[in-house]
Structure 1
Amino acid sequence: MALELIKDKWTNNINEVMLGADKPIKVGGENTLPFLFQEGDMPNRPVVAMEVWDMEPPDWPAHLKAALGDAVKSPVEWAKKAISEFGADLIVLRLQSANPETGNASADKVAETLKSVLAAIDVPLIVIGCGDDQKDNDIMPKCCQAAKGKNCLFGLATEDNYKTLTVSCMADGHSIIAESPIDINIAKQVNILITDMGFDAKRIVMHPTTASLGYGMEYVYSIMERARLAALNGDKMLAMPFILFVGQEVWRVKEAKEEEPGWGDVAKRGHLWEMTTAINMLQAGADILVMRHPQAFKDTKKAIERLMKK
């Protein structure tokens, strides 16, 4: 007797979010758990974004900077190289120079940098603040205005700091990243708070925060899986695509950035750590991966192509 596989069928889809203006990309839209094509459809493949800073990162490992070359000295050249040489689907511009501890650049200055990057690329742009709530509330309205008409994705909106960014994104036609600290209840609450201001739920992308391989990634995986199951079962306030800042988490751990006796070449180990973390996050439901190392980036894109074969 032939063995018949048990298949789940779900009542809801993940929201489909369109990003960009010149070469728009759709993310989300799936009605199944990741890559289970016998149970449902994933109309849009997961995409990979390259992280670009508006200043040379002062604390990135030397072997990571070496892989990127002199482009790290110019956000425009860095973004162009990420597209032409590495095949980036999207660019993430982190406005780190505005942070009071790393330059305290003015809103006008970072907005000019943003406009320069937008003028140099045709793929969708994701814009991330400097990480200081007060400064982000100062720079983000001007940056949203500078990118008006480009349908960007701006972040990060949190439970304690979401109002200014939400209003700015609504005014200038952008989507928003809702961040929560690996907690399904807070993730849902942030989405509710944003939509209560009149923001379209179908323009929200969730960032549940993540962790590197070996640093609690399995807990992140379980939270993402619970959120995705709830969404597929009909919870509209969890039916948002996921974005994961994989590179950010991986390159802060010692295994990726430091020499360890008996662990082999740290330059090879670092990008393998990033790639392995990224592929695990794909299985958890990531729709957008944000990465840093070019080789990890390329290997992850190859893995996505294999996973998407039905």
Structure 2
Amino acid sequence: MNIVISGATGFLGRPLSAALAASGHHVTALSRATSNATTAGAWSNTIAWTPDGSANGSWAAVVDGADVVINLAGESIAGRRWTAARKRQILDSRVLATRSLTEAVTRSAKPPAVFVSGSAVGFYGPLQDQIVTEDTPAGRDFLSGVCVRWEDEARRLEGGRTRVVCVRTGIVLERDGGALPQMLPPFWFGAGGPVGSGRQYWPWIHRDDWIGLLQFVIDTPAATGPVNATAPNPVTNRDFARALGRALHRPAFMPAPGFALKLLLGEMADALLLSGQRAVPAKAQRLGYTFRYKTVDDALRAIFKH
């Protein structure tokens, strides 16, 4: 298949591209910074694009005739403290990129059969121990609003010739990027432990399962709408810290006070660290996806086995 990926040079996009290429697919990367997309990567070719909410530009031609378009573009939500300007960047980078791609699909003489668009479990907002499935309504905080508008742009294609899937991703675990490396320093110094109360749920997924799930939804015609990309067994932050300590053979009893994190990170601390969702992959399991890493202990042991 011919597969076009935006955000192909990132923590998720790069290994996904490699897996798709290894399966024999022709992968085209849409990159805002072509200098980051080396020809030594997994892409058959790399095309520069500027996602401005329109399909203006020669890049749109690769969408016409593609079999699948995967949209992973967006500014990091954890890159730095959330100012008003930063929050606008987080929102616009997702909404405008998705709008550009859906506009290109709409204009295509031969639109892709599948459009897979990124989203996040932040869609549901901060919740306690309520089990969260794809049927749970949206929350009311900043990240919920971002995810709603992000998905709304993708849903513009519903009812046409393109099947739309919005992948609501949790905390993706791997050693070379994402949230996990940022958690490690306290553990290496023997000061690791839970964050805040430790009672908040962290919906996690091993990156290998995230890649496998993306491939699964591409190949499964019944996969439509939102799909939670989380492991079957979400854990509390306290249990996550203990599992990480076991994997690293380090203690995990020193809590990071919530008030200190709020002083340091502001609103971002509440949204990303001190609250969470007990999200489960109800739709993926119902459709038959088999997770390789079902428990956080299994996932972390695999990551730190060397």
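Assign the value 16.2, calculated as mean count of other Cβ atoms within 10 Å over residues 62-69, to the correct structure from 1, 2.
Label of the source structure: 1.
Given a computed value of 19.5 for mean count of other Cβ atoms within 10 Å over residues 134-141, which structure among 1, 2 does it belong to?
Label of the originating structure: 1.
Which structure, out of 1, 2, was mean projected area of the Cα convex hull in nm² calculated from, if the result is 15.1?
2
Quick check on the output: 1.4 is distance in nm of label points 7 Å out along Cα→Cβ at positions 238 and 278, derived from one of 1, 2. Which one produced it?
Only structure 2 yields this read-out.
For the read-out distance in nm of label points 7 Å out along Cα→Cβ at positions 70 and 286, a value of 2.4 was computed from one structure; give its label from 1, 2.
So the calculation was done on 2.
Which one of 1, 2 has P(r) over Cα pairs in 10 Å bins from 0, in percent, for residues 206-269 alone, as calculated from the coordinates, equal to 17, 28, 30, 20, 6?
This figure was derived from 2.
Computing FRET efficiency 1/(1 + (r/R0)^6) of positions 126 and 222 (r between Cβ atoms, R0 = 25 Å, to 0.05) gives 0.20 for which of 1, 2?
Of the structures listed, the value fits 2.
Since every read-out is calculated from the coordinates, none of them should be taken as a lab result. Keep in mind that what you see is a predicted model, and the values were worked out from it rather than measured. Cβ atoms are built from the backbone, for glycine too; each structure is taken alone.
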